[in-house]
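**Q** Some structures to go through are shown next.
Laboratory data are not the source of any read-out in this text; all were calculated from the coordinates shown. Since the structure is predicted, the reported quantities are computational estimates derived from the model, not experimental observations. Cβ atoms are built from the backbone, for glycine too; each structure is taken alone.
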Structure I
Amino acid sequence: MFGARALRNKGYTVIEAGSGEEALELLVQEGDNIDVLITDVVMPGLDGPTMIRKVRETHADMKVVFISGYTEDSFRKRLDVAEDIHFLPKPFTLQQLATKVKEIMAEEV
């Protein structure tokens, strides 16, 4: 919630989902309007890595930021080696989140 507010304050449009399953539903509706998907690694129900595997089936090039309390090395072992994802370790500041999104958006230019 705080991250979404911080990104909105920076001028980004934010679509929030309460779960991985809800995020997949929103992706069907809004997928072409989503530039960056931000997700936690651990979530109830569908976890982040599983959700991203499903996202890749329809949106192979979607930019992804994982936030996690795990170390990046241990987290990456749960993903396919070829995954092009970004990682933001917890705890992070709202400024760090906004900076990460800005960097990712700049890659598209």
Structure II
Amino acid sequence: MPSAPAARAADNDPLGAVGAFYGALSRADGGSAVAHVVPQKRGKDPYNENTMTAFFASLREPLRVLHIEQTKNDAVTVKYRYTRPNGTVCNGTADVTTTVLDGKALIQKISANC
């Protein structure tokens, strides 16, 4: 069992928060994904758990994270791939901005190209 300080450090980890968000999307679990988003954006598109679940569950090929890298203290870049129901492939990149709220790293903004 990790010590309390180690657990707090993990909560404050932007890379871990973003990785958990995209991991949830790869399982089409919008409910778990939005837990990693700042509260004021939860439930609103594009951060609506039902919308996210429906979109990612409809994919012909599920989202797969290819690379994830922390680029600044509060920024993470994610490269991913998925195939839409019509067969078009998204080889995407997202720049994710995080913030710390109550000691926990949360996603504040995502700029993605597809």
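**Q** Supply the structure label, taken from I, II, corresponding to distance in nm of label points 7 Å out along Cα→Cβ at positions 26 and 58 with the calculated value 2.3.
**A** II
**Q** For the read-out semi-axes √(5λ) of the Cα gyration tensor in Å, a value of 25, 15, 13 was computed from one structure; give its label from I, II.
**A** Here the read-out was taken from II.
**Q** A value of -8500 was computed for helix-only ellipticity at 222 nm (-39500 (n - 2.57) for each DSSP H run of 4 or more, over all residues; to 500); which of I, II is the source structure?
**A** Traced to structure II.
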